[in-house]
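Listed after this line are the structures, all set down as structure tokens.
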Structure P
Amino acid sequence: MNSSENTVERLVVIGVSAGGLKALKALLQNLSKNYHFPTLINQHLPQDRTSNLATILQTWTHLQVKEADDKELILNNSVYVAPPNYHLLVERDHTLSLSADDPENYARPSADVMFESAAEVFQDKAIGIILTGASDDGARGLLRIKERGGLIMVQSLEEAEFKTMPSSAITLTKTKNILRLDEIAKALSRIGINE
């Protein structure tokens, strides 16, 4: 792979909580083979145990899935999962960092923390997505992405297994981009084809 193939132009960040495994499966399985954006997933996880989320997600996608490491370079065609009990942040040099700072919205990892850092670094090239969940984590960060000119999408309330997280995001951001999982996957795939 030459350096131009790995130039990261866009970053997709996904916040999800209760009901997340089913939603992530549907989303990842519907992404086209042309989809290549680096993707960060913030799934609320129990803090007192290791996670096999990355291993599970790998079975559903052509992308390389791994638990994020501190100081790791963000690469195209890769999915990074926030590890239990650490916030996942995006740094200006396009690396990832892990933080044990206090929980936000009672969560660590927090979607708000990840989204806000992505918005600051990638500005209008950030794509933020909120899926099913039983808290309001992610709404504030999604608004920050919108304010920086980035694209935001929220899973439809009719489809979401737990509606609080998407409902909070819709209320705060006033977004009209409220889509089913297959529609989110198609929208992401179209962006990938057009760039």
Structure Q
Amino acid sequence: MNLVSVIRHGRPASSWGDADQDPGLDPAGRAQAEAVAAQFLALPAEERPTRVVSSPLRRCRETAEPLAEALDVDIIIDPRVGEIPTPVGMSAADRPTWLRRAFGGQWQAVEGDLDYRAWAQSVEVALTDYPGAAVFSHFVVLNAAVAIATGREEVAVFRPDHCSITRFEVQAGHLRLETLGRESDSQVL
């Protein structure tokens, strides 16, 4: 199967910008993780993921656990599908403001010491390594993948809801958007 499903993590116990930089899931997030696992298990066997991949961050690992347990597979931890890197020297308290500015612009204009357009392209490379997998990741990673797959330059091309599933086809080392995941109604990222 040449499809890769990318799932935004469930609702975390604290929001970005809070003191806890690696929160797990709150009760609603745990229920979302169970529900997304059930969605995959309801698919015909030949359409189910064969691997489960996760960002190293706790909220993603906890979201991936129910599916990995149901499929009886280990979770592959891949930092390449982790959060967007914060500029060197930026405090955790300044990260939310930086992210909000980034969300309003284009990849090549994101402030920082990295080439963030190249970072977005590296997300595509990482995801194409996992055809047939369910990859549990983050808002910005999903936006990077959709932007690259559709040729868009905006950082925020859509607002994936917690535990929404976005599917891509892997074609010759590139992503092609198959289906966009459910979007959030909330104005809070």
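Looking at distance in nm of label points 7 Å out along Cα→Cβ at positions 43 and 131 over structures P, Q, structure Q comes out largest. Assuming 0.5 is distance in nm of label points 7 Å out along Cα→Cβ at positions 35 and 163 as calculated from a single structure, say which of P, Q it is. Here the read-out was taken from Q.
I have 24 for relative contact order in percent (Cα under 8 Å, 6 or more apart), calculated from one of the structures P, Q. Which structure is it? Don't skip to the answer; put the middle values down first.
Values: P: 24; Q: 29.
For relative contact order in percent (Cα under 8 Å, 6 or more apart), the value 24 is produced by structure P.
Read-outs throughout are calculated quantities, based only on the coordinates presented, and are distinct from any laboratory measurement. Note that the coordinates shown come from a computational prediction; the quantities given were computed from them, not determined experimentally. Cβ atoms are built from the backbone, for glycine too; each structure is taken alone.
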